[in-house]
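Take a look at the structures below.
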Structure I
C-alpha cells in the first residue's frame, strides 16, 4: 500500500473511509482530506488478475455494516474466513496508513469485530 500522507497526529479514531463507488473510496484522517483512492492505488488488487482482492471485498462488506461485524454474522457466514481476513486486513491497513495501534477494537470471545475508524458508503 502506498504512502497516503496521513498526518503524524492522526489516530484510527480520526480516520473516515467512505465508498464513493464499487472501486473507490474517499479518505479523511486527522481532520484532513486525503483524497479519493482506487483499490489499485491502495494495494487491494490481485496481481494475477488485476481485479480487486478478497480484502477489498471485506472492506466493502464492512462499509455495508458500518464497521460492525456481529458475532451472529460470523456464525451465519464462514467465521474462520472472516477472522483470518480481518487479521490480514489489520496488517495491511496498519502498514498502509502508518498509524500506530490496532484499526479494530478489541474482540472478545463471542463479541463482534468493530472498526476504530468510520467506514461507510454503499458500494454497488
Structure II
C-alpha cells in the first residue's frame, strides 16, 4: 500500500503542472491458496488533474484489477518452467481518462504463458 501527495507549480505560467494528480493511492493484496497458485487484487485511486487554462480538470478515477498466476511446471533439465497468467483490468468498468480527451479501455482481460529458462 502506498500514498503519494504531489504539489507542483509551473513558475513561469503560475499554475500547477499538467496531468499530475495531487493524490495517488495504491493498494494490493496477494494470496497463495496453494503452492502453485498466486492470486492478486490491486486498487488504484487518482485525484483530479489540471489540464490547461480554459479546460475543465480531468476528473479523478479509481481502477480495480485482479488476476493470478498458475505455475504449470518447474524447470526440468533443458525444459523451461511454465506459468499461466490471467489478469482482469478495470473490473468495475470505470470510465476515465488518464489523458484528458482519451478514454481508457474499460474492462479488459490479458492472458499469457511465460516460459522461464
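Just so it is clear, none of the values below were taken in a lab; they were calculated from the coordinates. Predicted, not measured: the structure shown is a model, and the values here were computed from it. Cβ atoms are built from the backbone, for glycine too; each structure is taken alone.
Structure above, values below:
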quantity	calculated
Structure responsible for -9000, with helix-only ellipticity at 222 nm (-39500 (n - 2.57) for each DSSP H run of 4 or more, over all residues; to 500) calculated and labels I, II on offer	I
Comparison of I, II by distance in nm of label points 7 Å out along Cα→Cβ at positions 14 and 86 - largest value held by	II
For distance in nm of label points 7 Å out along Cα→Cβ at positions 22 and 102 computed as 3.4, the structure of I, II it came from	I
Of the structures I, II, the one that 1.15 was derived from, the read-out being Rg/Rh (Cα atoms, Kirkwood Rh)	II
Distance in nm of label points 7 Å out along Cα→Cβ at positions 54 and 70 derived as 5.5 - corresponding label from I, II	II
Source structure (of I, II) for relative contact order in percent (Cα under 8 Å, 6 or more apart), computed value 35	I
